[in-house]
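Have a look at these structures, which come just after this line.
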Structure I
């Protein structure tokens, strides 16, 4: 199951990032980049955004990655939706942030101006658990303790 989940993460590059501020959810459509093992997700944002302020205040986040764009209307029963729960923090180490910036621009050229903006931050989500919905009836929950090292 873990490998199916990781393939889904690697196959896609867009997600919905959910943060929370004073009990109110906030969702943002985000381009992302996964590390080799698909256990850390990287994104770029500006520090002046609500999402950045909210995740600094409360680093617990949720991501949604799905396959709806891969299926036509007749195959909606085959859509997969992966909810990822984790902790999101700014990448503090300058060398690592620079490396991830370059990788993001390589994978998402349209984000060049954002990534190079002086107010830009690279953020990373350390995954704690996955919930994969495979169609409307099958659900698989995987926690960090279930994941191989």
Structure II
């Protein structure tokens, strides 16, 4: 049997914010929000258009997904598996559960990945995503990423 899942509730927002903070660091994102700021943002998203799923294995929470369902698209904004549980097939299993049990099968699935996050790019391609666009930017001098 694969990982269990449940929809996140208001009581889960603090844990989601901690995981989101770790995800930001792991993927090399330049977002500098603090955990309390992330918690406030997540709380707002969950009150609005976003939904979150928490995954567990043997009753141990191991990760989450934050997504925005729309009539013709599921936008996966965040997907996180705890560091010590990666590279064991758990991410693939959790993603599979969403595709099979949570998301409609007749909609487009989208995800955004930072270009330098090669591990994430490889993962998303391995579960069926295909390259569609490349966003580019010019940062002002002296800013992160310039």
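Out of I, II, which one gives -9500 for helix-only ellipticity at 222 nm (-39500 (n - 2.57) for each DSSP H run of 4 or more, over all residues; to 500) as computed from the coordinates? Among I, II, the structure yielding -9500 for helix-only ellipticity at 222 nm (-39500 (n - 2.57) for each DSSP H run of 4 or more, over all residues; to 500) is II.
Upon calculation of Cα extents along the principal axes in Å from the atomic coordinates, which of the structures I, II produces 45, 34, 33? Among I, II, the structure yielding 45, 34, 33 for Cα extents along the principal axes in Å is I.
Once distance in nm of label points 7 Å out along Cα→Cβ at positions 27 and 99 is evaluated on every structure in I, II, the highest one turns out to be I. Out of I, II, choose the structure whose coordinates give Cα Rg over 2.2 N^0.38 Å, for residues 43-114 alone equal to 1.12 when calculated. It traces back to II. For the read-out relative contact order in percent (Cα under 8 Å, 6 or more apart), a value of 21 was computed from one structure; give its label from I, II. Clearly, the read-out refers to II.
All of the numbers you see were taken from the coordinates with simple rules; none came from a lab. None of these values were measured; they are calculated from a predicted model. Cβ atoms are built from the backbone, for glycine too; each structure is taken alone.
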